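Coordinate-derived values only; no laboratory data. Here the structure is a predicted model, which is why all the values come from computation and not from measurement.
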Structure P
Amino acid sequence: MFNRRRFLSLTGTAIAAPAILRVTAANAQEVTLKMHHFLPPVSNAHAKFLKPWADKVGMESGGRIKIDIFPSMQLGGTPPQLFDQARDGVADLVWTLPGNTPGRFPSIEAFELPFVANKRAAVNSKALQEYAEANLKDEFKDVKPICFWAHDHGLIHSTRKVANLDDLKGIKLRFPTRLAGEALKSLGVNAIGMPIPQVPEAMAQRVIDGAVVPWEVVPALKLQELVKFHAEIPGSPTLYTATFILAMNRAKYDSMPADLKAVIDKNSGIGTAAIAGNVWDEQAKVVSEIVAKRGNTITVIDEAEAAKWRKTTEPVIEAWLKGMKDKNLDGGKLLDNAKALLAKYEKAA
């Protein structure tokens, strides 16, 4: 028997269903973000930190945030332009080094001074994130910082063995930051600055004899095939570190619904900085073992020699303090704060 009430009920359901589906589809992807960075997709930074972070944000937003990653500068420009790309909205998110634009972010340089940073990235990263929240809001006000972090101990990777100061005289090494360059120069190195993607070609053309980078990035550059020698400073503090920022275009963040902003916020700050630091530390162990198995020589500078290096680089710190004073910034206070936070997180590790 024909049931008019049931028919109307079913018809109403059928009519309503497309509308429900349309709403669900609209909510499924409300925000698409373009992330830009300078390393290839096979790099550990991309595969083990940036992509997992993007996937986590997408999952926790219920699919409403989609992050498309453009590695290897696929959106154009050069690595030193990445910060401005985030500021100007060329990209919604960028991963970059403040040190790519020397002198622009002076307060973050406290972590990049010679023999200040810890050997472990997790310690450096948590200390830097807390430091940033207290001291870097003005310097980075043009973007929405997701997190700051710093890598583990940087090593000297070269075509000839380095074990002492004499071995450094005249060797041509790529440096990543202004202060790493100044430290190397004070040690007698012919220091040459360049973005890291240029290193393999510069090595092939013998523009440089090697580079100072952490273990993590070695496979992405195939540096273990280009050099045979690797030298590291024992323990902490270490020769140098470089700082990083994952930054978002502020207008894009501000335009997002409150609940999606909350997803971004949940995946920002010290927890995310710690995840990045752990990736760098884990890869340091993995990559160093790969390099050793390959037959390359890894030299640990002895303590007495390392003390000479620390003494020789002290003028770099003195010059930085003077430069900060000229900028009306209290470099001594910032450096003391950085060292205190590094000690805090080393003790907690």
Structure Q
Amino acid sequence: MNMDFKRKLPIPAEIKQMYPVTQVGIQAKAKNDLELYNIFTGQSDKFLLVIGPCSADREDSVIDYVTRLAKVQEAVKDKIMIVPRVYTNKPRTTGEGYKGMLHQPNPNENPDMLKGLIAIRKLHMRVLNETGFSSADEMLYPENHRYLSDLLSYVAVGARSVEDQSHRLTASGLDIPVGMKNPTGGDLSVMMNAIKAAQSSHTFIYRGWEVSSSGNPLAHAILRGYVDKQGHSSPNYHYEDLNLLYETYLQSNLKNPAVIVDTNHSNSGKNYLEQVRIAKEVLHSTRHNEHINKLVKGLMIESYIEDGCQKSGEGVYGKSITDACLGWEKTERLIYEIADLRK
């Protein structure tokens, strides 16, 4: 092996003991978890928005952004539930580029995983304590979920991870919604198999333990578009795509059929401004088909304080250093428009 074993990291229980959740935070997360449960089981018709930066690259601007979201949430609370995207680890197709706060608490410094584990826990705790939001994060490393398990209310499994067995089995042991993205090649059967695995019970190895799971009935689909054989981005958010997914769910006998539509990535061809149009088209589809209306639980939107993106090191406050995002003014306007368009 050519690995350099630098140091043994603290186990999740040790990090949690160092940085415990407040009683107020525990109660806020329980309230959010129940509301999400009701949305995904059809007991609530609120529309879910998983919204925020492509990557949480710095604490100050993320807290600023989420604080702004909290004010909007209060205004639309009767129709919309907001779950902030606080994505602290990022998949990289070739392994190059910024891998997120877990790896680099400061994007301009060398990786430090211990500092990263502490930084991401403190960030999620600040979000919970200061705004009452319990966030969404991507489960890039399944074995790391327990460092944040008492803080998160939503987990996404990315397009490059959805076929991985450890992601599917770990998802089966969670009691919060887990969104399974369609793979980059677009094969819906891969995504549906992942949902079925996550909704089933299993015995497996997790963090050196033999564990058993009872299955997660809140595992669901995320449509994010795909890349065809010629390398072109193709969307899968249109009416016909949503209707096909509904019919696929009917044949699957899965619990709680549900989808979140990702308005960026291959659905937008990574043109972040298209997210506004895509969001409205999805809402139009829900208004014209009751089955689609019940199936579509919400949207995933990439948004930050400033429009677009920048290179790491440029230092523009609140501007993404990974994928381009909608700026705050467009985001705020879109959220209010979505609330107006809901039945």
Structure R
Amino acid sequence: MVTLDSFLSHGEAVSALIGDVRSGRASHAIALTGMPGVGKRTLARLLACAFLCVGAGSKPCMQCKGCRRALSGTHPDLLTPSAGEKERSIKVDHLREIIHALSMHAVEGGERVVLLENAQRMTPQAQNALLKSLEEPDGATRFLLTASGDTGLLPTVRSRCRVVRMPPWPREAVEDELLRRGAEAAQARELSILCGGSLGLALSMREDAAFLQLRTLCEATFFSLRSARDVPEASARLKDKREDAEEILSVVEQRAREYLLFAMRAGPAPLPAAETRSHESWLHAAPRALENVLSAVVEANRLRAANVSWQAVAEKLLYIISEEIVLWQP
């Protein structure tokens, strides 16, 4: 089970926050920011458990009634907005119950936690409605906010919170976590590369069989050309993938960019998938050639948006790759 200790390796800012929460020195308002999938929601829930824990010893104990109800979202002193996850914004109306509850004492007489996930979705009016409570905390209320990106929260809200930016997961840590959850070694390695440090994205991709099939197709076509003679066969395999064109081009762009960063000594060596047959050629390609491929991907997206036949778009890109990524001989 994931615990607060699981986040101690997520940088000094996160470990310092956990230490302050456990020692009772935490700020009344904490904002966890960072890219989607790095664990903001999980950490916020665990911090809520720590504040509402009624067990003995280190908090959260994860065994007491307070921890169990906080984790399940049923604790009467855990206040969350009524907005659904699919709603685009969190409005003042969604916060009415919270604002009303803040004018009263905690139900169980202890601490009370306001948990605002995806706080960047709050309208300016909703954020302003919370300012008074943030400015004049009652000593028994904790505010936990999570937000993707750095621009969704008003400066007046940010300035009243302890803002902790959660870093992306290291690639090795993502791979280890996927292995722990039963992924095969090759899949864990590949997804740890693709997710860009977002464990949540890696887990989603693992459950998305269609995505993995598209990834395999891209590696077996765009990244397996030995010469222009391979283009017709590769093009034929892409023929019926018009509906997936956007995602296919996105995968090609992302992978080509990885090779470019490596060629410019600005990133690690990309790891090949099992279906990749021209990895060495991509690995030894000149930066200029890789830049040309990326430009060709941009052009492919433009042509697709202009309703040019997907078959023609894919075939043109394949031919450019076969010209730019020359077969490497050791």
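With volume of the Cα convex hull per residue in Å³, for residues 152-303 alone derived from the coordinates and found to be 111, which of P, Q, R does the value describe? So the calculation was done on Q. Source structure of the calculated read-out (semi-axes √(5λ) of the Cα gyration tensor in Å, 48, 22, 17) within P, Q, R: R.
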